[in-house]
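Structures incoming, each one as structure tokens.
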Structure I
Amino acid sequence: MKKHVEARNVVKRFGPTTALNNAGIVIAEGETHALIGRNGAGKSTLVSILTGLQRPDEGEVLFHGEPAPALADRDAWRRQVACVYQKSTIIPALTVAENLFLNRQSDGGPISWKALRARARDLLETYQVEVDADALAGDLSVEQRQLVEIARALSFGARFIILDEPTAQLDGPAIERLFERMRALREQGVTMMYISHHLDEVYEICQSVTVFRDATHVITKPVEDLPHQALVDAMTGEATAAYVHRSRTAGTDVVLSAENLTLSGKYQDIELVIRQGEVVGLAGSGSSGKVGLAETLVGLHKPDAGQVLVNGLKIKDVPSALKAGLGFVPQDRHHEGFVPLLSVGENATIPIAHKLGRFGIVSPARRRAKAVQMIEDLDIKTEGPDQPVGDLSGGNAQKVVFARALVDDPKALVVINPTAGVDVKAKQALLGAVEDAVDRGAGAVLVSDELDDLRICDRVLVMFHGRVVKDVPRGWSDHELVAAMEGIQE
């Protein structure tokens with residue numbers, strides 16, 4: 001095996017916390033190598049060291065057997081390794097061409113915008129990225145932004161790319177297109193490290209897998225030699241039972257409804273009734289309209305026709321939805337779910353801040369007490385309610401978003417892709433939180449691209465091209481649901 005990347009005996013501490021403890025990884029040239037572990041296992045810290053953003057306290061990093069360059073030599077690092085992060089680094093206000101060659105627009109002289117656009121078109125064509133070089137990056141889809149980031153990474157000459165949760169916000173067809181691009185890059189000799197909580201993807205796209213747990217290296221094996229359950233057990237350190245979805249009977253009270261709902265370009269003629277004590281799923285492709293519908297239910301979009309009612313009250317905007325007793329977990333926690341610089345306690349109690357004091361002044365003691373309760377209820381791994389949310393792992397940050405949605409004991413709950421980018425244990429906790437709310441009398445709408453998430457639903461409404469085409473009761477098969485999502489009538 002010819003080694004492309006190697007991290008040996010790496011130790012990294014942040015104050016009293018040991019983020020990596022004598023950990024390492026060896027990635028062969030030209031392979032796609034998965035790095036797997038629960039949130040907080042040390043994956044992100046290793047990425048920061050492999051990309052030259054952090055220096056290890058002990059240990060070393062080698063590229064092709066040679067020591068990594070000095071941290072100050074950023075150009076040398078870019079020629080060795082590039083990372084496509086889960087949170088996009090594309091600047092929305094700039095064009096695709098400007099993003100591709102940011103800080104490299106010229107060789108020191110005046111910028112030739114015509115030449116820059118030509119270089120961008122050549123680069124996009126080389127890596128088969130079908131995006132207009134003149135388009136504003138903010139107008140691109142998530143899939144297109146990721147492909148632009150990959151092209152930008154390769155433009156530095158790097159032949160080792162780290163992909164951090166690249167499918168977290170992609171639907172099935174987009175994921176398959178990404179995998180096709182990854183296979184093509186591998187055929188061209190590009191080495192990749194693939195980080196994902198979707199274990200099925202590891203078996204589909206990777207040749208080898210390394211597992212981290214509790215800041216240490218646990219195992220490295222070819223994926224074909226590591227059965228699925230053994231991989232989960234290595235991640236958790238214990239035999240992990242599958243999540244058991246609860247049986248329940250829906251009540252008669254309607255907590256959330258939509259009547260003749262239409263939004264141009266998104267969906268049309270939607271009728272929806274959610275009763276107390278039931279979970280209703282929304283499934284479909286990225287163009288099905290499911291996310292737009294869910295966002296309309298919480299007041300983020302104003303429909304062209306029809307109305308939304310929560311507990312009998314008409315929803316006009318987000319404040320009216322909150323006042324009516326609706327909780328919401330948005331699709332993108334980084335931009336819509338929390339304020340990174342605010343504490344866990346401040347984020348979790350935003351919807352009830354007016355209830356935590358008098359005369360518009362929040363009582364710190366009351367806020368802290370409520371935050372501690374939510375931390376315990378959702379098992380949020382944190383140093384305490386005063387820790388900034390931006391310092392938490394992805395799974396624990398998502399739990400804070402859930403805490404905010406649940407803090408006022410909502411009667412209706414809308415959650416979009418609730419388990420994106422979180423590990424198997426956190427997924428179980430988050431799905432359990434939805435079912436706990438329903439057991440307390442709420443009704444819930446769950447939108448997800450994950451079939452396993454939808455198994456907690458009492459029924460699933462399948463959308464296709466903006467319309468509900470099928471109402472599928474619990475007990476469906478993967479084939480049945482996917483066929484309906486693809487518009488296949490059976």
Structure II
Amino acid sequence: MKTILVLMDSLNKQYLEAYNPETPVKTPNIKAFAEDSCTFENHFLSSAPCMPARRDFLTGRYSFLERCWGPIEAYDKTMTQAFRKHGVFSHIVTDHCHYMDRGGENYLQEYSTWDYIRGQEYDPWVSRVTPMPAFEHYGHVFPQYELNHTAFVEEEDYPTPRTFEAACEWLEVNKDEDNYFLQVEVFDPHEPFDTPKKYKDLYPDDYTGPRFNCSSYEAVTEPPEAIEHLRNRYAACMTMTDVWFGKLISKLKELNLYEDTLIILTTDHGHLLGEHGFTGKNFTHGYNQLSNIPMMIRYPGGLRKGERVKDMTQMIDLPVTLLDYLDCEVPDTMLGTSLLPLFTEKRSVTKETALFGWFGGPVNVCDGKYTYFRAAVREDNTPLYNYCSTPTTLLKFMAQENRDSIEMGRYLSYTDFPVYKIPAPFPIGHFKSSKYVRESLLFDHVNDPDQVNPIDDQELEQKMIDKLLGLMQWAGAPDEQYTRLGLQKPGRGR
């Protein structure tokens with residue numbers, strides 16, 4: 001049995017033709033794949049951003065409730081460990097540079113083999129003592145990427161084409177093999193939104209201002225024409241990614257692998273490009289543009305081909321589904337649900353609610369009818385702790401300046417492994433302050449999918465709070481998460 005996951009970073013589904021026929025963004029290969037697959041309408045991230053999402057994918061648990069961005073932990077029971085135990089070979093080919101960062105330890109080593117493509121974002125690849133000259137810009141700029149970009153002469157030199165080409169080569173070499181999982185993971189359309197000129201020419205504009213191909217991660221202050229330009233650069237990046245995804249699908253068909261392979265296409269999270277007045281992610285509420293993400297599954301034999309389902313699904317369901325399909329025992333720590341009966345029996349098996357968020361931000365719940373974002377009650381966002389066995393996070397070690405604050409003990413409900421308990425610093429990464437998430441918000445998920453009209457209904461809010469409390473308890477949320485959100489943990493009275 002053969003399985004493939006294609007993971008593209010930062011897909012906002014409203015820019016995909018498969019979800020929004022009115023979008024000007026050209027993604028014909030993804031559209032064709034959706035027509036040949038089952039498309040999921042209510043698929044949500046579990047944790048975000050990049051590495052928390054990937055830890056969820058490997059462990060089937062909600063990373064964001066217990067720690068920020070970080071590695072696979074010593075006590076994690078992963079999908080790939082279960083594969084190895086049951087004789088399933090796993091391979092990942094990726095240009096996602098955060099696997100090589102401090103705070104990205106142990107992920108690639110989970111796979112039987114791995115292939116890493118250089119050059120994305122701030123990957124320290126092209127080495128020059130003298131940096132590139134500075135220039136005027138909006139948003140973020142990565143000086144290292146400016147160096148890396150000098151190596152991209154032809155389209156085939158860009159990381160996304162090289163990643164898909166490497167996946168095609170792997171399939172060619174292993175075309176007669178069986179019983180494997182292949183993960184093809186591209187950083188695009190993540191920032192910087194950079195492509196060869198021919199893709200930019202598909203989305204022309206009259207913008208003549210400062211360079212703007214990477215979000216500001218703030219409230220929009222740039223002029224409207226700059227935001228339009230940013231969207232056009234994102235669109236170009238999506239189209240290039242779509243073209244090379246199409247080459248992967250063509251290779252599968254050429255090798256007669258397409259019909260009998262389980263293929264999943266999804267993302268880790270979305271991205272704001274002016275929606276709600278912001279660009280970026282991780283510092284606002286978990287709006288649908290960020291959290292209600294695309295997913296398509298092509299089941300062998302074309303089961304449910306062309307259908308769209310509204311069942312609530314999440315990232316944590318994918319490892320359980322893959323393990324189930326490959327006839328592997330599911331670790332007892334995984335919280336996800338196998339999606340196979342949706343195909344083989346055409347019956348709903350998924351949870352009625354989805355829990356999602358990012359560490360230190362609001363904790364969110366959607367039941368398919370309503371979405372509730374529960375914000376912290378204190379402006380300083382306390383109490384909040386990281387629980388981990390490896391005290392690293394994005395590009396650094398934790399608590400280097402305040403080591404006396406670290407405790408250690410058996411704090412997590414699903415493992416007896418002793419872990420560090422480290423007070424979370426504030427601000428946390430992109431979550432610069434709580435100024436944009438001071439209020440809890442309630443939205444009609446069905447009639448207001450863009451989430452522009454908050455609902456003021458205390459009775460309905462309490463129903464969503466009750467659902468949120470039940471999910472947090474089921475997921476093993478640390479006690480202080482309830483306190484941070486101004487909630488009473490179930491079983492302790494009110």
With Cα Rg over 2.2 N^0.38 Å derived as 1.02, matching label from I, II: I
Identity of the structure behind 3.1 (criterion: distance in nm of label points 7 Å out along Cα→Cβ at positions 20 and 404, calculated), options I, II: I
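On mean count of other Cβ atoms within 10 Å over residues 60-67, which of the structures labelled I, II is highest? Can you show the working numbers first?
Numbers: I: 14.0; II: 25.9.
Once mean count of other Cβ atoms within 10 Å over residues 60-67 is tallied for I, II, the winner is II.
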Which of I, II leads on relative contact order in percent (Cα under 8 Å, 6 or more apart), largest value: II
Comparison of I, II - label where distance in nm of label points 7 Å out along Cα→Cβ at positions 44 and 396 is highest: II
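No value in this document is a laboratory result; all are computed from the given coordinates. Note that this is a predicted model, so its numbers are computed, not measured. Cβ atoms are built from the backbone, for glycine too; each structure is taken alone.
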